[in-house]
Structure I
Amino acid sequence: MAEVRQTEITVLASIAKLTNTEPQFEKALHAYPKFIDAQIGIYNQRKKSLNEKLKALEDSLNMARAELHMNGKLKKTGDVSDLDLLKARRQVTEIQARYFATKNKYLEDMRSEVAKLEDDLAAYQTKLTERESILAHTDITAPMEALSKV
């Protein structure tokens, strides 16, 4: 049962990462606070890591755009060649591509993680259902008659 609940918590946390929302857990899952705390910690760390990478790329992109703008002004006065202007444009384009690639890679990884976890969860739930069915159809008998005091 704990394996199922842990996977449910992980699925919900991964969906939150994918949708960039705070993880929300059903009341039944609050009986497993250690699992929830661990997933919230992972969620916060991944979110922080992604935001730091994107912020660094945004800063680089802003600098590259400023350089392109300056080169555009200098081109008009003849102080910069067409080649320098093209290099500055290429740099802006490359940084934009890295920004989107970073974001898309994160989303792809989260989608893959959610899909795998949902598969695992389905398998655990099937196994749990089978075991519950076996238990429900099992008669436990003692080798001799006796009374038990509870």
Structure II
Amino acid sequence: MALSQFDHAPWELKKLVLPQHADHAGVMWHGTYVHWLEEARVEALSQVGLPYRDMSLEGLEMPVVSLQINYISSLLHGEKVLLESWALPREGIRWPWQTRFLRTDRSCVAEAKVALVLVAREANKLRLIRRTPEHISRALLKLHLGPKPIKNENFL
């Protein structure tokens, strides 16, 4: 799964592999990648002015409907990691993301593609939303355009 080339900067999330992220051999557990993917998306939403909590309080959720991770190299306890994520253009009802997990030397250790859908919670069921509310559409467009560049920021 090769990542596409993008004409804008990625959303970034810096992480450190802690003991709770690793198995007894010190190798990062595969589920940690999924947790960090969600953290990166939720953080990016907050940066464009749409905290996930606010969406949730409105009765809206964005569950994952597709997830693919290509593990290239293991991460070990104590390593610093940079997640670079791009919100891709909407594909029908799906909101796709692509993410790279990078070591401090910028080598890629994993690549992921995640697709989400927007749903409304109604009573005890979820209803798929095909017409996105305007304020959500504006935030998702900002996500797609990427963050504003920050000058002189070092990697981890």
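What follows is calculated from the coordinates using simple rules that are stated; it is not laboratory data. Please read these numbers as outputs of a predicted model, since none were measured by experiment. Cβ atoms are built from the backbone, for glycine too; each structure is taken alone.
Of structures I, II, which gives 106, 24, 19 when Cα extents along the principal axes in Å is computed from the coordinates?
That value comes from structure I.
Given -7000 as the derived value for helix-only ellipticity at 222 nm (-39500 (n - 2.57) for each DSSP H run of 4 or more, over all residues; to 500), which of the supplied structures I, II does it correspond to?
Matching structure: II.
Taking 20.0 as the value of mean count of other Cβ atoms within 10 Å over residues 96-103 derived from one of the structures shown (I, II), identify that structure.
Source structure for this number: II.
Which of the displayed structures (I, II) returns the greatest value of distance in nm of label points 7 Å out along Cα→Cβ at positions 32 and 120 on calculation?
If we compare distance in nm of label points 7 Å out along Cα→Cβ at positions 32 and 120 over I, II, the biggest value is for II.
For which of the structures I, II does the calculation of distance in nm of label points 7 Å out along Cα→Cβ at positions 8 and 128 return 2.6?
II
By the measure FRET efficiency 1/(1 + (r/R0)^6) of positions 80 and 112 (r between Cβ atoms, R0 = 25 Å, to 0.05), tell me the structure among I, II with the highest figure.
Top value of FRET efficiency 1/(1 + (r/R0)^6) of positions 80 and 112 (r between Cβ atoms, R0 = 25 Å, to 0.05), among I, II, belongs to structure II.
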